[in-house]
Structure I
Amino acid sequence: MTLNEARTVLTKELKNVYDSDELRNIIELVIEHITNMSRAEQVKNKVPYLTCTQLEDLDAITERLKKNEPVQYVLGEAWFAGMKFKVNKNVLIPRPETEELVDWIVKLVNTQCSIIDIGTGSGCIPIALKKKFPQATVSAIDFCSEAIFTATENAIELNTQVDFILLDFLDEEKWKDLYQYDIIVSNPPYVKQSEINTMHDRVKEFEPHLALFVPDNDALLFYKKLSDFAVKHLKPGGSLFVEINEALGEQVVALFRSAGFANIELRKDMQEKDRMIRATI
């Protein structure tokens, strides 16, 4: 089977699962994955046919995609900040709006600062920040040992030094094991349980619910904890950066204001949705 024939087969098999623009992107991701070559490299190296092993991989990948499994989990990889990260069912798939949060931090912080990421998942936030600031001291925590393992694999693969710590952030007794930081950053669970049916099946059926959802009656649970932690663990002049539920921006701002933060900025993402906040001691 030629590469173009493989693209035709994928289109036929998946056209009822994805819209046309998304499908074209997925097809190229799949072809690049099984050939281990970019489109340009495929042309340069004149790759006309898939091998038997590659055809077997293509069949297995296609069957999983037909079941609506996210392509990132199927391929075991996702791109973030220009880097390829390992991902699996134990970690959220990195998203563009989280890249925007990282970009915001990069524009504002000192190259030799100390940073901690709360609820790190795949490690995409701290690894991206460490890449930008090699002289920074970067730590990250998560309560899930599988996530810590995945994040550590990513740090090794991407040649970055991040101190990953297995720790339940909601247990305030554990905070004594942590230090003082210039930057605290978090993309915590913020989707209310009642919003589950508004989410795509690929999210609600495959991504880890503990990293996504919070109870409706305590939707600001993690922001309350992050606020309390930041008051105690931010260095003077330090900042807390968080990603938020677009519907809860003003509530989170009010929460941080009541905690005594001096400067609070609510920022929209590229979709013009309230998506991130910076609060400064």
Structure II
Amino acid sequence: MKSAHIHLISDSTGETVNIITRACIFQFHGVEITDHMWPMVRNQSQLETALEGIAEAPGMVIYTLLDNGLRDRLEAFCAEQNLPCMAALEPFLTAFSRFLGIDSAGRMGSQHVLDAEYFDRIDAINYVMTHDDGQAASDFGEADVVLVGVSRTSKTPTCFYLANRGIKAANVPIVPGAPLPEALTAASDDPKNDTMIIALTEDPTRLVQIRRNRMRIMNQGDETAYTDLEEVKAEVAAARRLFTEQGWPTIDVTRRSIEETAAEIMQLMHQRERENAQ
């Protein structure tokens, strides 16, 4: 199967360029696309961060940037790297065809696929809302993925990001002394279960900082076992042992953004799909 990287750069949320790009990707068969979203790019520093990401995973670049200086810098960089680069309103189906080396399928009614994808996303978002923080564990079997981890390892925002890609994601907190939901351990032990369980972990020192900030925002005292470094180290270590015992793939989110964590999760899910298909 042919594979390719696509970078989407926007000075706003990136929703427009994302929808347009997905409509085009649908026209090409037998291609595995890895898309990288770079939203809210409004100054040179933010653009340089995106350019570093493009350099690490070269591929086609599609953008919606109003600032001429940012546009010029992006286009010059892509020209230096010999990468296709275009504004989202240009006729980029032709560019996709050249980049991927195959003709457009010319599939009729592809706009209806966008409609179906939209409702899939809404359904996934609703699923996340009703299955956040271990809720409604009895129907975890409907989830595409369940994230587990100690408190403040970005489980909820990652689930919402995945839902925006149409992925039904639930999350379960690892609480010291509290048992895991039976539905989670049952799903883990069932070889026929399609739900993937992925563990998230984080450096204890960083975790303490995040928890203390959270407690301060909530106007609560931050000197508790919840924020004690030695206690948190033990909590994280115990969670890691659990992940190893269960055989759950584990992602360290310490130096990752939500987008990077979600990208790693989707990669693990695709890898599992490929293995199951063999």
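Odds and ends about this structure:
- Origin of the derived value -16000 (helix-only ellipticity at 222 nm (-39500 (n - 2.57) for each DSSP H run of 4 or more, over all residues; to 500); candidates I, II): II
- Parent structure of the calculated result 70, given that percent of Cα pairs over 17 Å apart, for residues 75-154 alone is the read-out and I, II the choices: II
- Structure (I, II) behind the derived value 1.8 of distance in nm of label points 7 Å out along Cα→Cβ at positions 99 and 203: I
- When distance in nm of label points 7 Å out along Cα→Cβ at positions 83 and 219 is calculated for each of structures I, II, structure II comes out greatest.
Quick note: the coordinates plus some simple rules give every number you see, no bench work behind them. Treat the numbers as computed from the prediction; the structure is a model and nothing was measured. Cβ atoms are built from the backbone, for glycine too; each structure is taken alone.
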